[in-house]
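Pasting the structures here.
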Structure I
Amino acid sequence: MSRGTSHIRTRNIEPDIRYKSSTVAKFINYIMLDGKKSVATKVCYNTFELIDKAMGANPVDVFETALRNASPVLEVKGKRVGGANYQIPFEVPRVRRQTLAMKWMIKSARDKQGKSMAEFLSQEIMDAYNHQGAAIKKKDEMHRMAEANKAFAHFAKFV
C-alpha cells in the first residue's frame with residue numbers, strides 16, 4: 001500500500017508514424033518482445049493491412065471498435081474480511097479496460113500456432129469487432145464472476 005498522497009504520473013506516448021494514433025502506438029508496445037520494437041511495428045502494420053483487405057474498412061476504426069467490445073466493465077478483487085476471502089466486484093478504470101482488452105487479444109493470438117502472428121492478430125481483432133473470439137469470451141467470464149459475487153459488493157467500502 002502506498003504511503004504518500006502523490007499520484008503516479010502517466011507518461012505521454014507518442015503517436016505511431018503511419019496512423020498517428022497513440023492507441024496504436026500503445027498496442028505496438030504491448031506486442032513488443034525483448035525490446036524489438038521494429039518487429040512489433042511490422043506485425044502491427046501487417047495486421048492492419050490484413051484487416052483492411054478482409055473488411056475494406058479503416059483498420060484503426062475496426063481496431064478501436066474491437067477494443068471497446070473486448071473491454072471489461074467489472075472485475076473482481078479478493079478481500080479478506082473476518083477470516084474469509086471474498087471476491088468483491090469493482091468497476092474497471094478506463095485505462096485498465098483498454099490495457100486488458102489489448103493484452104487479451106495479443107495473448108490469444110500468441111497462443112495459436114501455424115500462421116504468422118499478424119494473421120492470428122488480425123483474426124482476433126476482427127472477431128472482437130464482431131463480438132466473438134477469445135478476448136470477448138474472457139470479458140464475459142470476468143463479467144459472470146462479478147455478477148456471481150455482487151452480493152459481496154457492500155464490502156467494497158473496506159477496500
Structure II
Amino acid sequence: MSQSLVRIYLHIIFSTKHRRPYLTDRTLQEKVYGYMSGICKNLGCLALKIGGVEDHVHLLTRHSKTLAISDFMRELKRSSSAWLKTESTELASFHWQDGYGAFSVSPSHMEDIKKYITTQETHHRKESFQDEFRRLCKKYGIEIDERYVWE
C-alpha cells in the first residue's frame with residue numbers, strides 16, 4: 001500500500017498541578033479551550049470537543065498520523081500554560097500536571113464522549129476527578145500507581 005491511512009480518536013484527560021482550581025472563571029475556561037483548539041489544529045490534530053472544570057480538562061481529538069501522543073501533549077500543555085500565565089497575574093504560577101490519560105475512542109462512541117465532556121460540571125457534582133480517572137483507567141485496563149498519578 002502506498003498510502004498511510006489513519007483515523008485515531010483520543011479522549012485525553014489531564015489536570016492542573018496538584019488539581020489546583022485555577023480555571024474557575026467560565027470565560028477563562030472558554031478562552032483556554034479555544035486556545036487549545038488552535039494548538040491542536042497547528043499540530044495536525046483536530047479538536048472535536050474540549051471541556052472540563054476548574055481543575056482538569058477533557059479533549060476529544062482526531063489525532064495526527066505523524067505525531068507521537070507524548071509530543072502532542074508536551075506541546076499542548078507547554079503552549080497553553082505559557083498563554084494562561086499571560087492572562088492574569090493570579091495565573092503566574094499556573095502549571096499542568098506532568099502526566100495525562102489518553103484513551104482510544106471508537107467512532108461509534110464519539111457522540112457519547114462529546115456529551116460526557118459537555119456535562120463535566122454536572123458530572124463532577126457526583127464524582128471527583130480522582131474517582132473519574134480511576135474508573136476510566138479501570139475501564140481501559142490500565143493499572144495506575146497511586147503514589148505517582150496524583151502529583
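Where a number appears in this text, it was derived from the coordinates with a stated rule and is not lab data. Every value quoted in this text rests on a predicted model; they were computed, and no experiment measured them. Cβ atoms are built from the backbone, for glycine too; each structure is taken alone.
Each of structures I, II was scored by FRET efficiency 1/(1 + (r/R0)^6) of positions 8 and 24 (r between Cβ atoms, R0 = 30 Å, to 0.05); the highest score is held by I. Calculated for structures I, II, relative contact order in percent (Cα under 8 Å, 6 or more apart) is largest in II.
Highest-scoring entry among I, II, by distance in nm of label points 7 Å out along Cα→Cβ at positions 16 and 40, is II. Among the shown structures I, II, from which was the value 19.4 of mean count of other Cβ atoms within 10 Å over residues 104-111 calculated? Among I, II, the structure yielding 19.4 for mean count of other Cβ atoms within 10 Å over residues 104-111 is I. When distance in nm of label points 7 Å out along Cα→Cβ at positions 96 and 120 is computed for each of I, II, the one that comes out at 2.8 is I. Calculating distance in nm of label points 7 Å out along Cα→Cβ at positions 56 and 72 for structures I, II picks out I as the one with the greatest value.
Determine which structure produced the value -18000 for helix-only ellipticity at 222 nm (-39500 (n - 2.57) for each DSSP H run of 4 or more, over all residues; to 500), calculated from the coordinates; the candidates are I, II.
Derived from I, not from the others.
A value of 17, 11, 10 for semi-axes √(5λ) of the Cα gyration tensor in Å, for residues 32-79 alone, calculated from one of I, II, originates in structure II. For the structures shown (I, II), distance in nm of label points 7 Å out along Cα→Cβ at positions 48 and 88 is largest in I. Computing volume of the Cα convex hull per residue in Å³ across structures I, II gives 120 for structure II.
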